[in-house]
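The structures considered in this document are given below.
Every number here is computed from the coordinates shown, using simple stated rules; none is lab data. Quick caveat: nothing in here was measured; it's all calculated off a predicted structure. Cβ atoms are built from the backbone, for glycine too; each structure is taken alone.
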Structure 1
Amino acid sequence: MSTKKLIKVIIVEDQKLFANGLKEILNKFEGVEVAKIIENGNLVSKELDTLKADVIFLDLNLIGKNGLEVLQEIREQHSDLLIIILTMYQEKVLVEKAKKLGANAYLTKDATVEELKKALFLKDTDHYFTSKAITNTKQIDSKNNFDDNKILITDREKEVLKCLAKGKTKSELAEILKTSTNTVNIHLKNIQRKLNIYNPQELISYVLNNNII
């Protein structure tokens, strides 16, 4: 008697509480096993090569590479992998960008269990499945030089940028944000990578001119 193959899932999510909750839900589905939770976008490709997963739930805002960068990388290497974006971002420009980069589904983090199940057991992989919340989201015109990386600047990173724009030093930033200078440096590196701007003055100028803060 043949046994049905387990669907092996990887969750890429840097919020541990959410990731563990999702793992608990997915493991209750028949024939599904969450093999690993990965927090850092830089580690996804290597882990996929080792774990041989069938499905990946991928957040867009991550430590290291962001979700769109990870998506592009893993789609090029794993054509048969079912890639489901699961994120707080509802902007249509990101939904469309993810589709172009090879995602099979795009869900918001308030997706229902039924939506999770539909995406996970997607039979027609040529159909781009989205959660109901996406349908009601206002369209953003991607023709107007819209930078999707601007959306991926987190609230915490915006706090860092606001302080920088006021001329605060890294030490002052750490004190204001009640964190370490090392964490401040990590935030700055992530911001610079997302916006592809590494000169401090150019960074502040870009932020002020593009209404990021």
Structure 2
Amino acid sequence: MEPELEVRKRLDKTSSHTHEIRNKGLIPAVVYGKNIGAMAIEVDAKELQKILAEAGSNALISMKINENGKTKKHKVLVKAVQRDPLRRVLVHADFHQISLKDRIHTTVPVVLNGTAPGVVMGGVLTPLLRRVEVECLPTQIPDAITVDISGLEVGDVISVADLVLPPDVRINEDLHAAVVTVAAPGREPVETVAEPDEEKAEPAGAGEEEPPK
């Protein structure tokens, strides 16, 4: 069951009101989507922080919006948060209202699992891609993409094409991009740009006429 977050529509958008609600433990936020437009709201900072800590940044949230004594429910995702640079507390948040039937794009962390034999032999484990963009239904967002590095020797590379994805989850990254490598001791990994697959190369100006040769 997804976490619930009760919020209130924010009518007063002045800086003085923002200061006032922050003193009460609330933060200004915005929720937007095709069924709701863009709405300014007030959110309990501790409740939101608890959801982020327990369910993660990609948690599907059941948001209850209180407006003029009436409550409406929407499924939302946290799109972005802002934190105080010193205290690291939440100061603002953006939410995206979504439909459970529509596929969405989001990013998920890459988690390395295991011990690489190349590291045991003195190589340097070098993560090159810490998050990847995926496309899936809101109910199928993975917590992370786990990468097994237990077979990596010195000089080996795991690319995006090697990632194991959950069913019905697609990845929106360059399949040739390196995710992690084990570099030889004293050598920095060299990032290479892979040549495009000729069979899958997109024609110049997709959807437009090609320029004359």
Structure 3
Amino acid sequence: MFEAVLFDMDGLFIDSEPDWHAAESAMMRSNGYDWTPEDQLKCLGGPLPRVTQYMSECLQGSKSAEQLAQSIVAEMKKRMSGKVALMPGAIEFSRYLNQAAIPQALVSASPREIVDAVLLGMDEKYFAISVAAGDIARTKPFPDPYLHAAKLLEVDIEKCLIFEDSPTGLTAARASGAFVVGIPHLVDVPEEPRLKIVKSFLDIQRSHLDGWYSINQGELGRLS
């Protein structure tokens, strides 16, 4: 079986994309800009510096990326302080992994303040560790957060399973060397030998994990 399972946070484990959209829309509207679904799609998956730089450009530099980042982090921390909404089947799947003694990590491109607020608001959680933007020098789309998580868990990243939802996160996950399962929304993602797609955590059964592990072992043997 996989040595560890690593989860993205926003839009994958927690249902926070509506909050991000509402926070970003309100902030941009207060600065005289109509934030559209197309703008939101361009920012899907972050990381925050890329998002706020894009926002600053939309505002023609009237607000700096740093100013916008401070505002949106404060708003999202407020929104995430309390009970957070989880994606369907997420906690049940995490509970199963815990019962199977498979280590888990939450690996996010969101700042530590937001990640900690989310963790505090979860009634039930089984993450051995978490990694947030700022914990290391580079965040997603670089693979560094996932490599760092594997190092903290003392596991081989090639024998880990990563769940992601956004193009930014999937780029990071694939580059890490782990086996990847995408649960995408708003974007289409083609499958690859070590990248499989499901619609929801609700669709995952033990047979899927066994099958993915067998595929991963076979691909690693072929690549060695």
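Could you figure out which one of 1, 2, 3 the value 22.2, 66 for Rg and Dmax of the Cα atoms in Å was computed from? Matching structure: 2. Computing distance in nm of label points 7 Å out along Cα→Cβ at positions 60 and 92 gives 1.4 for which of 1, 2, 3? The value was obtained from structure 1.
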